[in-house]
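J.: Following are the structures in question.
Taken together, the values in this text are just the output of simple stated rules run on the coordinates, not laboratory data. Worth saying up front: this structure is predicted, and the values here are computed from it rather than measured. Cβ atoms are built from the backbone, for glycine too; each structure is taken alone.
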Structure I
Amino acid sequence: MSYSELRAKLDQRYPGGTAPGGIDLDAIAQLKVQNTYDTHLDIARAMAKVMRADMAAYDADTSKFTQSLGCWSGFHAQQMIKSVKRMRGTAKGTYVYLSGWMVAGLRNRWGHLPDQSMHEKTAVADLIQEIYTSLRQADEVALNDLFKTLKTARDAGDKAAEQKAIAALDNFESHVVPIIADIDAGFGNEHATYLLAKELIKAGACCLQIENQVSDAKQCGHQDGKVTVPREDFIEKLRACRLAFEELGVDDGVIVARTDSLGAGLTQKIPVSNGDDLAADYIKWLKTEPITDAAPLREGELAIVKDGALARPVRMPNGLFAFQEGTGRQRVIEDCISSLREGGADLVWIETDTPNVDEIAAMVNEIRQEVPYAKLAYNNSPSFNWTLNLRKQVREQWLAEGKIQAGDYPDGNELMKADYDNTDLGREADDRLRRFQTDISARAGVFHNLITLPTFHLTAKSVDELSRGYFGEDKMLAYVATVQREEIRRGISAVKHQHEVGSDLGDTFKEMVSGERALKAGGHANTMNQFAAE
């Protein structure tokens, strides 16, 4: 409900102009407007509708893809959304990605851990809760500023300014945006997945991303040793997520089914096939050895029927079964089709080893032959060496087209050198980086572009940059030149750090209940006044 609607209702309820105790009606209206959502489950329901609307918009126009950055704290998410709103005037099309990698590495009680589902489950729900608390506080701070502007206009008798302030309040856009939450491989069996999914949804998640790895042997998508589960097992976990959404009344909840099969060469078990295509299609890619008189089936060994004859699946010393080399691409395509068609997933995620638009588009085209509505979330991963990959792609294309000769540019890691930054090849690679998300969204059905770990790397780089100067020769200049001066010039609100964390909110509430007796922090001695003109 808008400010104008709330104020009209309050005027009807209290025609004398004040509530019991002499409380000003605008004080009540302000607190109601600032309380943007009653619960975080309400956020999940509302943001699911936002995602569904965005997906429909993308289906009509592929230039309307969405984006997110992975955030490992509420403050990171808050500052990201503030930056987008400051730049674009809106946060529409912007989400927050919650990375299981960063929860494991930075947000669990057991220290820095690899991305192997070893962190406690509750840390994921806790971070969702924290992010939405921070985004809602950003609403409160911004709305409080608007109410101060309204009060100033009214006190001055400036009707035009008053109407402008009311319009700003009525048209206020929340900082709350959808979160895509990484539930890893479900942290256990399908019931464990369902229980955890409910906690993430109650914390506010409208979208869950789950991968087809074995939960007790889960690896980061860009590491070796990945083990996938049979498709019917994965479908059961997709159903578990859907049931969690349905139970909690998040009817529009979104599920992203991730496949790691491109880089996974192992499976934990062989599914039972009773003429079931899902099981048979999974089994057909296993690496096998023929059973012969010279190599008979031994006690305790397994055999499957393949091409009408018994064959022995190749089993590793750890008991895992191996897939045939070079079959990852075909398995990915089948994974995506089954997840969308049989599993009811809304989006698929193909974890790739390099960022190559042509390769991803080719896979998506095959998927869409079976499921025309297929859409992707794509990981623009920091695990890729983007500069080297794109420069190699340009070099290979230009060689094939005869634009350059083999000796014009090196073919190895030398291409990373700064010497090539301002060459034709370096500039072309950078142009392709600039267009990458647009290209992959138009040509490969990517609805959502995300970067999983940007704030991990940004924090490391920024702290290193400040530390080098502050503990080196520049001392205070390092802080002022690299942090504060840039905050001021870019209009980053966090430069007024007291205001950013809500000190003005406290002053406003004190005024609501104490009037002129309020002891406020924002008086003339507050050093934040040094930034008032900025």
Structure II
Amino acid sequence: MVLSEISSKEFRDMVRIASHRMSKNVQFVNDLNVFPVPDGDTGTNMNLTMESGAKAVSENTSDKVSDLTESLARGMLMGARGNSGVITSQLFRGFYKATQGMDTLNAQELANAFSNGVATAYKAVMKPVEGTILTVARVGAQEGANKANETSDVEEVMKAVVEGAKKALKTTPDLLPVLKQVGVVDSGGQGLVFIYEGFLEGLLGENFDDKYVPDADDMSALINATHHQSVQGQLATQDIANGYCTEIMVDLKADVPDKKPFDLEEFRQHLSQLGDSLLAVSDGEIAKVHVHTEHPGEVFLYGAQFGQLGKIKIDNMRIQHETIVGHEEEQQEAVDFAVIAVASGNGVRQLFESEGVNRIISGGQTMNPSTQDIIDAITKSGAKKAIILPNNGNIIMSAKQAAEVAEIPVGIVPSKTIQQGLTAMLAFNPDASVDENVEAMTDELDSVKSGEVTRATRDTVINDVEIHKDDYIGIVDGTIEVDNPDVIAATVAMTEKMLDEDSEIITVMYGSDASQEQAEKILDALEAKHPDDDYEFEVHDGGQPVYNFLVSVE
């Protein structure tokens, strides 16, 4: 039977199942991240982006597909996190633009919507790179357009989009050498395939309620409200160790591949290693879990071994915390010109504030703030104009999207590291215009070299550097230069690669997993290696997560 059009009912099913399919595969997508550093958050970013869009669709009662695509695009825009999330939101922004005014979608209109999404996403990226999510989206749209010229069946067009995306995904290692070097496909492209597969499942009419656990008693009934209040009241935002409040239900009756026998005590014991504030209960048919963790995907992956997942929920407690305890900040005197920086670590925050930053958004390598988070910070500043310092390459696109929809003039200084952001602040002039400040502050970015030391998360070889899991790696301006099992030796070797004849100031910021004593040993080693060089040394307690040491050379 030919399905000639997609109604609002089919589209709701497509979005709902795509969101759940993405949520089930968060950890799988995270694990595909190329670099052996703890930045495997592509799956998390795409999941939260898709989840935001699906929520907006579920709240829209319209029977017009165009109204639902608009809600999807708006919800994804506001929830977009990281480059992968932002690009995904742009794909569906273009999808919406192509469907305006349509009550339903026929085969040709569906294909056109995917094609317009690709065009919009390519325009949003300053320098599009093939072998990424863009390639997967482009080839998928091309296959869909070809099929729409042959048939009026929307199911066949959607199948072609999925098959084209899968075909393109397999080619990503051939287009992007670093993927082939490590032996993985593009993580963002894989995430998009999961979303498209969910669309197809929804369109084919697979019974969602048979596949996922129906609603039962709300998990919140098991959680003492004061438990959350104590977390928010006693911790600073940057001190929340496990930032995602994660809840799942597992249908223990459902058959899944390689299903494992369920034992509640073993279940609890394993989950207790993934976070804190754990509640895990079961009546023998359904298991319910609440846990605070840094890695929701690992909770999903573990739970899925015992049955079908359902009622998945993730809340970013750091953002919740800032919202709840931020009323004092909101009462701050409004400034004419705000500088807003993204940072983690109490010491790093204080450094930015000492240089004149008005507002700090909690975030960084493993916790990318969404477009909405950045918009909220702009609004709360009460300023008439603002500058954003993303301080991470994966946040720049979200910042740019926030600037586009902000109600005041907002400039983006494309800082990719904390060190660049701090250096850029030296050129900030509150009496100058937004454009003048962006130009002056951006010019400062090249005056500093940025080094980061963290633990490797996998064995691999990148840029001729042999990397061993759990060794310390030194990253200079985004390129892995050093691998060493000793954190001090790794940091010294990395810093050596940053020095040249113009170097004058060496600054070391030690993180939450390092100490001042270690930082001083690093500086002692550098002084011993360069007794005749008149370097100026600085040490700061950054308190940053992920990176044992941040080093800047100016």
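J.: From which structure (I, II) was distance in nm of label points 7 Å out along Cα→Cβ at positions 247 and 415 calculated, if the value obtained is 5.0?
T.: Among I, II, the structure yielding 5.0 for distance in nm of label points 7 Å out along Cα→Cβ at positions 247 and 415 is I.
J.: I would also like to ask the following. Suppose you compute Cα Rg over 2.2 N^0.38 Å, for residues 255-494 alone for every structure in I, II: which one lands on 1.24?
T.: II
J.: One of I, II was used to calculate Cα Rg over 2.2 N^0.38 Å, giving 1.00; which?
T.: So the calculation was done on II.
J.: From which structure (I, II) was distance in nm of label points 7 Å out along Cα→Cβ at positions 135 and 503 calculated, if the value obtained is 3.6?
T.: Structure II accounts for this read-out.
J.: Oh, and also: Name the one structure among I, II that P(r) over Cα pairs in 5 Å bins from 0, in percent, for residues 55-118 alone of 4, 17, 18, 17, 15, 13, 9, 6, 2, 0 was derived from.
T.: Going through each structure in turn, the value belongs to I.
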